[in-house]
Structure P
């Protein structure tokens, strides 16, 4: 009985040892480490490998974005020679990436830096690839959204990592007539040429034209101001001065919408503008690409940097 017991134990131990050898052999053969150097795109774009820009169609012109895409090329392991990497447009890849957007043809961008070098012994290009959008007929006639694929290539024989070799640039076409600007080229209307209304109780609207930065008119999100001209007038822009709370401007408006009307009842939106957080007492200005003849103007405060939106002064321009 004892011999049988020891015999069974020996068999089990042998089987366990054999299984461990087989397991080790499988791990070594099925998961080999790959240390070959590979090229890939390194980008700090907010949306991963996708950049987004906007082309504006105003009533009189096309306004191109000032955006420039730039990204570095990395190497996973140093090599003993320089590597030159280039970037090209690939309409085919752009179409495959998003079939719902219009794939813009080759020539839609300008290569400001079309090729870069990764020096021997380094793992990053000395400068970034830089690309800007061109005002081509295809961009001007774009409806909705377009897309551009920017793919890196090399003749160095170094492998390029799949999935990290392309940056995509989506272009949206927006019809609008307003933008954030400055007061240069526009003239303020005297306050006696229009009246102000608001949808807020205890309006204190006179504080918006008392020339005092420490007095305030305030509202919550979706509050609005309405300008009613005494007669048809040309609107060139408007300016909002943030409330100065001892150098704190955190109650300033962030996102506003501008609307116009002929009768004060039916309104047409000219678009929205998003402001940065002010750091000084200076105007937040909305200008029109093409001035309009209007009787009513409404400013809707969609969002502020705090719960209460506070402004010190307000001016309308022609």
Structure Q
């Protein structure tokens, strides 16, 4: 493969990666598992990193679940993890709503995960997965708005509907600069367990953006840098040159790493094939932000010895 910038290196053993990096940041779906099935060698790879005293973090753009659900799933697959090691677009959105924007009441287009993350940091929540829409369109048009709401948070929402989008846009129009619009992520879709692609958080975000004429003030998920900044702030002794992002998506995981000045390892166990990587690379500078430093068949490479 050729590129105007670089050709990613195929990695077959762990030696170079372990020597060059102290912090390993993992996407989860497509890297550690597919649906309910673990990627072969994933638990061994994480165990090898722990044994080598490497720092480990887990990140996801999925805002539908609370971080505790990911801790449970990691442990179910034999991977040791704590709540503090898991970063989601939902938890990051909650932190920015509370601590950066200093907002206290959010109207949510989203699932239980983002609702719980907001409540965990002390933000009052309206809407969300328990939203009860007005009975008629006329009632919806004349509904009283709770003007104590000072943030609209949008993410993946399995119960997304016209009434909820309208309520969010009414709030954004009514309060203007006194209300923040926060997106958990802009993912258009995500893979299902049977290989299909379901609408992602970006569908909710773009619906509200179109209805309100307002873009999000903040995007929490990859490739936005919020999650990486939070991780590096909590690891002040580790230089970015010693951090490695491991992911399966070029447009989120690899773009996230490149934008943040850290190295990246693309694994081919998820949604990106060698053919897709080669196509992106052939497009030169226009797609250079999605080209990894390394690539490998799977995360199992992190447990592979030089003699493998």
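No lab work stands behind these numbers, since they all come straight from the coordinates. These numbers come from a predicted model, not from an experiment. Cβ atoms are built from the backbone, for glycine too; each structure is taken alone.
Summary table
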quantity	calculated
Structure responsible for 25, with relative contact order in percent (Cα under 8 Å, 6 or more apart) calculated and labels P, Q on offer	Q
For -4000 (helix-only ellipticity at 222 nm (-39500 (n - 2.57) for each DSSP H run of 4 or more, over all residues; to 500), calculated) the corresponding structure among P, Q	P
Among P, Q, structure where semi-axes √(5λ) of the Cα gyration tensor in Å as derived comes to 37, 20, 18	Q
Read-out distance in nm of label points 7 Å out along Cα→Cβ at positions 69 and 189, computed value 2.2, structure in P, Q	Q
